[in-house]
Structure I
Amino acid sequence: MSTKEVMAQGGVEKIGIPGSFLKFTKKNGEKAVIEKDMPDHSDGIELIFKVLTDPTEGCIKSLNEVDAVGHRILHGGDKFTESCIVNKVVKDQIRACFPLGPLHNPANLKGIMAVEELLPDCPQVAVFDTAFHQTMPKESFLYAIPYELYEKDKVRRYGFHGTSHRYVSKRAFEVLGIKPEGTRMITCHIGNGSSVTAIKDGKSYDTSMGMTPLEGLMMGTRSGDIDTGAITYLMETEGYNAKKVSDILNKQSGMLGISGVSSDMREIRAAIAKGNDRAKLALDMVIYRIKKYVGAYMAALGGVDVIVFTGGIGENVEVVREGVLSNMEFFGIKLDKAINDSVHGEEKVISAKDSKVTVIVVPTDEEYTIASDTLELVSKK
């Protein structure tokens, strides 16, 4: 087909554990859920294919109409600078990155193997979350630890949300009618997981997430930046092992840890409306951490021309956008409050007409990027 449209939408959750299900959008727009025991990824992929070819709700008549399958892969290490066709070498490299992405890469590879089993002749494409950030210079991605730990163990900043930062930056250039060359841009992907990226000439120059998605901003359940001395202190005084510390920092911290209410910004705001001081503190901390990174990246880029907000919070929570950019008039940043307050999940410029810096909300579309990369690579074969 020559048009670009969403024909089906959905996903499988809880593979390998009790309560697994497929949720998808029916042709009439209604949401549907199919509960089914799915011990492994092959079962999940098989159910997806069954729904896609269903006579009533499916969008294709048979699997012969599937020309290619694209996969989002969390960690590509420093081996992948762009998306690529999956082959044995690529699968081996994804496997080699298991230590860097222990929660995601094994599952990502299982998805590839499952499709390979069910559609052995169908080409597959790997789209790496880390690839966009491989243009960062060494002064951006290296940690100030013994250099041999980088050479031997690959300890360095990799960055994540690359598929989102790539999409929204490209889209912002298109919407604003400007060229990447010579443009200084800061993209803020703010959601349950959050990151900020400094983009110079259309390429990632620095980003807030590090070797893992834990570093950087305060997130839904992740702490973001923390003094590593505080971690060793807790290990010594509380007797925590590495797994316990990781669990605290990744699953019990962030907005959830500070508010004691939730990791969901909607519930945080509801609690604030009821006078919950800790919920207000959580919101204030989220805003302050983003503001710090935006300021730092303006310094790193020598100024900024465009600031982009995306992600569930970045697209929909006007108070966060306003808080991040408040008191930044001396940088030439000026919001149009009325427009900002009205924008929820739509593509729109929210800066004032006399603002020297353009601020725009761009809804992210990582799925489109994966599909687009897949089509482009398969078409070249």
Structure II
Amino acid sequence: MIIGFDGKRAVENNTGLGNYSRLLVEVLAAKYPDNKYLLYAPRLKENPRLMGLLSRRNVDIVTPESTFGRAIGSMWRSKGITPRLSHDGVNLYHGLSGELPLNIGEFDGPTVLTIHDVIFRRFPECYGVIDRKIYDYKFGRSALEATRIIAISERTKKDIMEFYDIPAEKIDVVYQGCHTQFHRQPSDEEIESVKRKYGIDKPYIISVGTIETRKNQVMAVRGIRGLPDEIDLVLVGRRTSYAKVLDSYISTYNIESRVKFIENADFADLPALYAGAFCSSYTSRYEGFGIPVIESLSVGTPVVIASGSCLEEAAGPSAPSIDPDDVEEWLNTVKEMINYPSIREKMARDGREFVKRFNDDDMATRTMATYTKAIEEYNRR
């Protein structure tokens, strides 16, 4: 079988959607080596994290043949991919980031669509009006046209049903795993080396993710003031305009020495950064799943999460879940871990066991089961 994918994110993104795209194709190619996997991308960009995937004999990238297609990649993704699918003998096409080509109806084969979240509907204030309308159109149209849909959490499945009136039986929940580098416990030497690299010289709480309003890092920034001075906060992620809100608070309360921002951290350093932390803080107001949660738990670092979206699905029953606006609750939760080490140890132990269910083999098996159902349903039409 030849399976085609929307490969733009795999090539160009090194965060959420890109990580998902590369991981999914990687685990499928490893578990089902007799298939061929084609990534359709507007351009081939040098990306070290893509090289391992492309070294597989059954994975390849397809880019535009024409100068026009290369010049206007968005148009090629919308209308240029579909004619290539038949030309390349593709049996099934999978849109990995919530959209299918505008003319996908011309493709004589089943389609699968992964939807990660519909946060632009839950929290429209976090998006510009035009962006919101574009996302809503793309997701709604693609969800209706797809033969089957993959949701990355039960929460996302419910949102798809609510906002786009898609029947439950059309949607399969397939949880995402995390990169294999998080499956190995970093050594003490590795942890100390990474801490020196980023100038971390005190015990710390870590928060990983783009610094943006929805991620709600202000919770931890406000909370750190109530903790002993020997504990710092390390924020790992790309800064957006929201970072100025944090900067203002940090300056007002003179805690510059206790809050460290790390942009462009090497991906290979993340396991040691997590493992060296006292705990992780992931108090986002809404997520489709929450990969930083399982990354942290995989290396044995407990996580404080916010209630209200899907984070309980990712973290399991032992992770403390708090109101995303209650700083006192956050502070009391962290203090309890400080004062009672056995509680922290149990959270870490239980969390590490819980996230074993988010593994590559299960992701590949469930995705292939969705492909099989999509093919069967398409053939019955």
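Laboratory data are not the source of any read-out in this text; all were calculated from the coordinates shown. A quick note: this is a predicted structure, and the numbers were derived from the prediction, not measured. Cβ atoms are built from the backbone, for glycine too; each structure is taken alone.
For this structure, a couple of remarks:
- Calculated for structures I, II, FRET efficiency 1/(1 + (r/R0)^6) of positions 107 and 131 (r between Cβ atoms, R0 = 30 Å, to 0.05) is largest in I.
- Ranked by volume of the Cα convex hull per residue in Å³, for residues 99-290 alone, structures I, II are topped by I, which has the highest value.
- Mean projected area of the Cα convex hull in nm² derived as 21.5 - corresponding label from I, II: I
- With P(r) over Cα pairs in 10 Å bins from 0, in percent, for residues 251-314 alone derived as 19, 43, 32, 6, matching label from I, II: II
- At a computed 3.8 (distance in nm of label points 7 Å out along Cα→Cβ at positions 91 and 147), which of I, II: I
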